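Before anything else, here is the set of structures, which you'll find just below.
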Structure P
Amino acid sequence: MIQFKGNEDLAHGYLICRFDTCLLIDPAHSYDDIILALGGRSLSGIVLTHAHNDHIDLIGHFDAPIYIHQDDAHLLFEDHLNGYAPKTHPYKRKLLDLKLVSDGEHIKLADHHLEIIHTPGHTKGSICILYENKLFTGDTLFKESVGRHDLYSGNLFDLKRSILKILSLPSQTKIYPGHDEGTTVRNEQKNNPFYIKWLKQSSR
């Protein structure tokens, strides 16, 4: 797994490869670095955790299917909601090969697969992506924090349920968020104040 480190304005991107094929998660920057990391291997798909501009800027640069949750697909083209306005998105709808995914679906990667976990809250169509013991959380979960729920299609009730859902995964699961540092399920169970509060509320 290769991380393309982002900053406050651009999300981390991730490249996962198995033998001679790769999947790319949230390509927003570092196009040349991505091509270099591919090293001639085939890109079998792009997987988007959600449709905000800081996660998707390069999707038009690759000839590969784009996997996105059905509840976020429209957001790719609504610039007043996805963060591009007053500018416009840099990709063309007719050139994108969109594949709509839903909770529990698998995306093939050579002889392995990625599992889609629908985690609404930051946006209605936010997903996390599970590969082996790695969980890519986009803007749903950060180290000892959680994503915003006050943007278009965000919802606090949904976010609470999503956080409780993904932090019930095995404690050794490594978490790779869209921004900031990585963490683990174990660390979040012990130290994430949102999770601790919401877990108590759910058990009442």
Structure Q
Amino acid sequence: MKKNLNKPHPWHGISSGENCPKEITAFIEIVPGDTVKYEIDKESGYLKIDRPQKFSNAVPALYGFIPKTYCGNSIAEYASTNSKAKISKGDGDPLDICVLTEKLISHGDILVDAIPIGGLRMIDKEEADDKIIAVLKQDEIYGTWKDISDCPQAIIDRIKHYFLTYKNLPGNPQPVIIDTVYGAEIARTVILKSIDDYKNEIE
């Protein structure tokens, strides 16, 4: 058996999941407790430090992206059609995802199987920047959830608060809004549109 000695690029070299969009593969960049924000280096595929977390706004779930997705024209058009906010384009990154689990996972740079249950339609400086919310597949606590309606409001509020504040500096609030919290059906549509954007604008 010939070994593949080259590590596949997490964005371009890994599948979005065999049963996507009902079940997806997520690449995790940061975990709760990280004191710096890691981000994939788009050229090399390695994690790099984006910035130290200056304040105590810890990410409330595993956070990363769905491979072979891109927030481009289709994502922007879909968000504009379903929002009253001004949206000029997608944010130009892979589709972000938060994965809920009861397990303590100590570091990122890992792949997880997840089930999308909803998402946030976030708009950052007029750019569509959706955040998919998912549960870890077969998780003992969260794994039975099928839709955002199964998720306690307190958890949704924590996720919203993180994304509304994680870029803020004292005296310099960032123009980020969360236009809508949506359920599993829309989340699956967003995922498919981000895959279309990847095929049309990246491949």
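Every number here is computed from the coordinates shown, using simple stated rules; none is lab data. Quick caveat, the model's predicted, so the values are computed rather than measured. Cβ atoms are built from the backbone, for glycine too; each structure is taken alone.
Give the label, chosen from P, Q, of the structure having the highest value of mean count of other Cβ atoms within 10 Å over residues 109-116.
Max of mean count of other Cβ atoms within 10 Å over residues 109-116: Q.
Here distance in nm of label points 7 Å out along Cα→Cβ at positions 29 and 125 was calculated and came to 1.5; which of the structures P, Q was it taken from?
Q
Using relative contact order in percent (Cα under 8 Å, 6 or more apart) as the calculated read-out, with 15 as its value, let me know the right label among P, Q.
P
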